[in-house]
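Input: structures, listed below.
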Structure I
Amino acid sequence: MLASKKKADEIHPASRAELLYVVGETSIACAKARIERLIDRREYSSSEVRKKLRMDGYSARVVDDCIARACHVGLISDKRYADSFIHSKIYAGWGMQRIERELKVRGIDVRDVPGWPYEYLDPEDELSRAKELAQTRRVSGPRAYEKLVRYLCTRGFTTSVASRAARHVLEERDSQDLVDF
């Protein structure tokens with residue numbers, strides 16, 4: 001952007017201070033454009049945008065100013081991001097623990113998400129969700145129980161819920177096998 005202004009003969013700084021001002025303004029304009037390109041593709045949390053801009057080499061002051069402005073005008077919203085993220089991950093079969101852990105990685109505290117978890121899912125329903133997910137998984141062999149529990153735990157279910165769901169699904173399969181025999 002700075003090079004295009006130079007070619008268009010728009011930059012004529014009379015001093016070092018003027019040059020630094022032009023560079024600063026150009027940096028802000030480029031950071032704003034980068035934010036717009038990012039959010040055109042999908043929602044981002046403010047923390048994710050901050051990391052991307054810092055990796056691109058923008059100064060902390062420019063990043064903070066641009067993110068504050070984008071949040072103020074509604075381009076970036078951690079609450080909107082969290083809502084979208086939670087709905088998509090529940091649909092993907094994730095458990096509460098994994099959703100909470102991944103939101104934390106993205107800079108969002110679940111205590112700041114209005115209605116978490118009751119407006120999104122019923123914590124009492126975790127066992128039935130784990131059973132549904134476990135039924136889709138085909139495991140066999142002497143360590144089928146351990147494999148199923150490990151799978152459910154990596155999907156974000158607690159160890160106790162994963163254990164109960166795995167036990168229920170494997171017992172159900174065993175009884176199906178006896179009936180089929």
Structure II
Amino acid sequence: MANDYLVVVDMQKDFVDGSLGTPEAQAIADAVAERARTFEGTVVFTRDTHEENYLETQEGTKLPVVHCVRDTPGWQLVPALEEVRRERDAVVFDKPTFGSVALVEWLAIQNDQQPIDSIELVGLCTDICVVSNALLIKAHFPELPVRVEAALCAGVTPDAHEAALATMRSCQVEVL
């Protein structure tokens with residue numbers, strides 16, 4: 001039996017229909033939930049996680065839109081994905097920045113215990129957190145198939161989404 005992993009990146013209320021929400025993110029939410037619900041393998045989630053002092057951070061000065069502050073409604077996964085997370089008792093990585101080093105370290109431990117066959121990423125935002133995590137994973141596991149399902153990702157803009165997909169392709173991440 002294959003040992004496959006699905007990483008659901010930052011499908012949080014603030015990125016779907018909150019302070020940084022987009023129509024594209026809203027359009028993929030149900031399909032991402034269905035993919036996570038039916039995935040035959042291990043599903044893990046990331047959550048963009050900021051503290052109350054977000055606007056005082058480097059990111060906050062460059063993107064002065066308060067979002068994903070820990071324990072606020074916008075920080076929560078969208079309801080359909082929270083339901084999947086609970087049903088699957090899935091691990092969640094709260095990440096203070098775009099990519100999650102903790103996720104990659106955890107995947108390395110899982111791989112040591114039982115070699116991983118593939119890792120797929122879906123979620124938000126293609127051009128920030130999806131690409132960051134995909135490249136961190138690919139850098140750590142250069143021989144492992146790392147895939148991104150383009151139709152289950154959305155960027156800050158459609159053009160930024162396409163640019164991130166091109167970047168990932170050039171770094172040997174398979175874009176489906």
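No lab work stands behind these numbers, since they all come straight from the coordinates. Keep in mind that what you see is a predicted model, and the values were worked out from it rather than measured. Cβ atoms are built from the backbone, for glycine too; each structure is taken alone.
Taking 19, 17, 11 as the value of semi-axes √(5λ) of the Cα gyration tensor in Å, for residues 80-143 alone derived from one of the structures shown (I, II), identify that structure. The read-out was computed on structure II. A value of -12000 for helix-only ellipticity at 222 nm (-39500 (n - 2.57) for each DSSP H run of 4 or more, over all residues; to 500), calculated from one of I, II, originates in structure II.
Could you tell me which structure in I, II was used to calculate FRET efficiency 1/(1 + (r/R0)^6) of positions 104 and 136 (r between Cβ atoms, R0 = 30 Å, to 0.05) as 0.65? The read-out comes from structure I. Of structures I, II, the largest value of relative contact order in percent (Cα under 8 Å, 6 or more apart) belongs to II. Among candidates I, II, the computation of FRET efficiency 1/(1 + (r/R0)^6) of positions 64 and 168 (r between Cβ atoms, R0 = 35 Å, to 0.05) that gave 0.10 used structure I. Thinking of I, II, which structure, once Cα extents along the principal axes in Å is computed, gives back 43, 36, 28? Source structure: II. Each of structures I, II was scored by distance in nm of label points 7 Å out along Cα→Cβ at positions 40 and 72; the highest score is held by II. Computing distance in nm of label points 7 Å out along Cα→Cβ at positions 16 and 32 across structures I, II gives 0.8 for structure II.
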